[in-house]
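Next up, some structures in structure tokens.
Throughout, read-outs are computed from the coordinates displayed, never taken from laboratory work. Given the structure is predicted, the values throughout are model-derived calculations rather than measurements. Cβ atoms are built from the backbone, for glycine too; each structure is taken alone.
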Structure 1
Amino acid sequence: MAGRSRRLAEAARQAEQTRHELGSELRRARMAAGMTLSESAHPLGWSRQRAARVERGALTTSLDDAARYAAMFGLRVRVRVFPVGAPLRDVAQLAATRRFRGRLGAGWEVTLEAPLPIPGDLRAFDLLLTSGGLRVYVEVITRLTDVQAQIRSLQLKFRDAGTPGARLVVVVSDGVRNREALLAVRDLLAGDFPLRARAAWAALAECRDPGGNAILLI
């Protein structure tokens, strides 16, 4: 899918950029230490060429090589991850998405992995339903863990989509745990998701405006 290809291409670009930035830092550290490539490579049992590849951020550079090379200059390499978007779909999410699509009216135009219109932002909605000028953003969740945090994240993404008059529909896989999780915060979510499931399903089947945001079990 286009959204998945875009995300993987961005990941490859980020990996290449990170390698080059790390290599440049290590080169500056070696020069600050007054060492030649040969002098920095010798204690590691490396060739001069191998040290040069690390400093260039070559594709063959491993994290192990970078960490060992950094240690020569009294440095430590640390790698951390941080969220920039939703995870790619898993099998369960794809199954829930198919069930949801099976209940939609034929008049909807369905876009998978609809990205936010913000340059460099990797966030995307699982689906975007359009019919005329109506837009309905859809997020599919297979497992509710921290309901308030998950919904808050979706609301921020919905806000950042910047589409006046659009609707947000959260589709949740039906199951005992998910039902219990939603029931525990039902009062807290009522204001932002006022539409009852029956009314929402009817509107989606008839390709019309649901009239509000909704959380649906499927």
Structure 2
Amino acid sequence: MEPDFWHERWKRAMLGFHLAHVNPHIQRHIGQLGLARGERIFVPLCGKSLDLVWLAEQGFDVCGVELSPIAARAAFEEAGLEYRAVSEPEGFTTFEGGDLRILAGDFFSLPAACLAGTRAVYDRAALIALPPAMRGRYVRRMSGLLPDAPPVLLVTLEYDQSQMNGPPFSVLEGEVRAHWSERYEVDLLEDDDVLERERKFAERGLTALREKVFVLAPRGRG
């Protein structure tokens, strides 16, 4: 992964991805993941999202991965949480405190052992952070990291890509199904017009913006 790409992704994340409140989708749909207290949920490309702390407060074991150690550290400090930082695994700095752990480093270099025991995934800002050429690689890496195919709550955006440069990028529902349908049943939970609410994107040139929420349920499990 090119460092310049990730640095630019992180800067835009602070402007486009980060919310000043817990995302209502995870609050409404956490039950779709069938996650019990104490079980692990993985949040890829997590930034400093307030969702991380909210999930930990619900009693879940939360593991995020994020390129920027600045964002990882801010997730704890802005929530007033005590934490410690250790230089492991190799190539990562791990910030941890209570039920929250964030590994700062390149997602594509993350050792699978770090995610052992993961029972669910929450992707609000990972798939849409990546340009088209990288999204297949991301899905393949997720499959390698999580061979047991835990359920996924996935949030995407759809808009006319010619009107705005990502990230966040537009990811159409058909692409979601093409990437994930081999391993998962893909169920659309919400499809909302959010441009009026997300005026920062209108200021960047968008004339329409839809936000979609999916739950990906592993095939062959009843």
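Taking FRET efficiency 1/(1 + (r/R0)^6) of positions 69 and 181 (r between Cβ atoms, R0 = 41 Å, to 0.05) as the measure, the highest value among 1, 2 is held by 2. Comparing percent of Cα pairs over 22 Å apart across structures 1, 2, the highest value is found for 1. 25.1 is what came out when mean count of other Cβ atoms within 10 Å over residues 45-52 was calculated for one structure; which of 1, 2 is it? The correct label is 2. Among candidates 1, 2, the computation of mean count of other Cβ atoms within 10 Å over residues 157-164 that gave 16.6 used structure 2. Of the structures labelled 1, 2, one was used to calculate helix-only ellipticity at 222 nm (-39500 (n - 2.57) for each DSSP H run of 4 or more, over all residues; to 500), giving -8000. Name it. Attributed to the structure labelled 2.
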